[in-house]
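The data blocks that follow each hold one structure.
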Structure 1
Amino acid sequence: MVAAAWPIFAAATASKSLPIGFSTLGCPGWDWSKILSFAQQNGFSSVELRGLQGTMDLPARPEFSPTRNAQSKKEVAAHGLRVSCVSSSANMHETDPKKREEQLADARRFIDLAHGLGVPYVRVFGNKIVGPRDQALQNVANSLHELGDYAGPRHVTVLIESHGDFTDSPTLRAILEQANSKHVGLLWDAHHTYVDGKEDPSFTVGQLGKYIHHTHLKDSRKEGDDVHYVLTGRGEVPVKQQVQALVKMGYKGYYSFEWEKVWHPDIEEPEIAFPDFARVVSQYLRDAGLKQNKSSAAPNHDLTTRGT
């Protein structure tokens, strides 16, 4: 265990205006106000919404009700932040018509939430390969295309995460090509393509770079048959090389820390892990040549218009 968090003023100074963020998956006990305040005080420029205070059903939270969205947007802006992505649990692998529609309906709820908050991206999962491989990929692609048609008029892009059975570039590229929608893209969980997909970061970015709109970064090390999440730069995942590959290709999105505290309550507390990530990844970004944006807390681009 680390004895203390990086001092707030140091973390904020180190990462001011760099495109870094964290997912609320890493702080399940925090309320909305604490999330925004902590992000601002520790130099983050974005927050990814993935659950809040014990529920993953974000559209059901009072903070994100249609009558409260305008106020929540003001609160985000008042802290110099943006919401980078709204992350759902919807799975695109379902083949049973009823179950498939249930998953699509859930994704549409999150798309509506993103639209109400002015957030450009909604994450979904492919998750599992069900049945013959080619048919399974086409099924996922069809569901993504359908969601893209719904999301486009709402100024939202649907992102499939590299996760589950979908962690290698050839599989993800085939799905994205078959989805054939400018409102569908990729959330690159760089940990999964390296640990599960066994891919070098430069290879993954070379194959999928044009589809990458958002990222999840985290570090880990093997302990027996298990993967144990550790503070950034202390494990076996080449996070620095992942960051370098993204900067080199001209990636314009956020570098989002997905600290899986919800699923792994034994890992470091967010008060320690979040500022540590801000310090370490800010240095990686500077080492890679990314310039700080002095005028805004957000990356210097329009998140809603980056095409696939």
Structure 2
Amino acid sequence: MMRATIQLCTYNRAHLLERVLEGCFEQTVPADAYEVVLVNDGSRDNTSEVIAAARERATCAFTAIEQENAGLARGRNVGIARARGERIIFIDDDVLPTPSFVAEHLRSHERRPEAIWRGAVINTASFERLPVPVWTPANYSGNYFWTSNVSAPLATIRNAGGFTEDFREYGWEDIELGLRLRFAGTPSLFNPRALAYHFKPPPKAGDVEGMLRQARAQARTALQLAALHPHWRVTLATGDDPLRRAAHRLARLLGVPRLLARAVGPREGARPLSAPALAAARALAGEVYYEELDAARRA
């Protein structure tokens, strides 16, 4: 068995995937020490062409699997089934690993072989102009298991049953697996030197509708998570408690979403959002999230 598998899924992000795969191939560990397993979840852009080109320049074992669009949880499980590494390292298709990424994850597992190891993520607006590769608390995430940058023994993930495939929309599938691992007693530790860059460009006006769709999907999957794990940690993570629900119902009665929508302005094109408009867009997504929580609960 090789030492590590980098596993990622992709959907309609060909414009990022080429650079992400380059980062996966440019690791400092020996080429025979790790592999890359990619699942293409039914992309409709030119992802297949990017994958074909990547096969030609891959410097380590590279497996690419095509599937009909079935969601991230299903794609992850397909990747887990094909993985051969003793450790599996999850990233997303908008996450660029640094050259020492795999080496640091492996070094972490030498210290605590049984643990989940979370790596550091630095947000960046461009893969061509990267920030200094030093993590700071400005990019802190308290998630126990976060697939933007996390590793674990492959056997641990398989023994846990992988990801719950009922999660077909955006949100919470990694948190749900993390809860099961936490409840099973698997420790979760952090290595700030296992570093990757997360592509986070400033949203534009035309991105706002996607933000709202994502918020609605995340509300629906939040209810799925709560049904599986009626636990205070889930309530805290999802914000689905009576006090906050009541506050957002009142906000809707007072017309706050309409005011926020007006502050955002037109929602089309590449117009950059001003700081007030961006704050309004994020607040509007929060209102939409709570509106969808109520609607999904009634349904």
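No value in this document is a laboratory result; all are computed from the given coordinates. What you see is a predicted model; the values in this text were computed from it and never measured. Cβ atoms are built from the backbone, for glycine too; each structure is taken alone.
With mean projected area of the Cα convex hull in nm² as the yardstick, tell me which of 1, 2 scores highest.
The structure with the largest value is 2.
Of structures 1, 2, which gives 2.4 when distance in nm of label points 7 Å out along Cα→Cβ at positions 61 and 165 is computed from the coordinates?
Computed on structure 2.
Suppose you compute relative contact order in percent (Cα under 8 Å, 6 or more apart) for every structure in 1, 2: which one lands on 18?
Derived from 2, not from the others.
Work out distance in nm of label points 7 Å out along Cα→Cβ at positions 69 and 269 for each of structures 1, 2, then name the structure with the largest result.
1
Match the computed value 5.0 of distance in nm of label points 7 Å out along Cα→Cβ at positions 29 and 261 to one of the structures 1, 2, and report its label.
2
Starting from the value 1.08: which structure in 1, 2 was Cα Rg over 2.2 N^0.38 Å, for residues 109-244 alone calculated from?
Going through each structure in turn, the value belongs to 1.
Comparing distance in nm of label points 7 Å out along Cα→Cβ at positions 173 and 205 across structures 1, 2, which is largest?
Ranking 1, 2 on distance in nm of label points 7 Å out along Cα→Cβ at positions 173 and 205, first place is 2.
Quick check: 34, 26, 16 is what I get for Cα extents along the principal axes in Å, for residues 21-92 alone, calculated from one of 1, 2. Which structure matches?
Derived from 2, not from the others.
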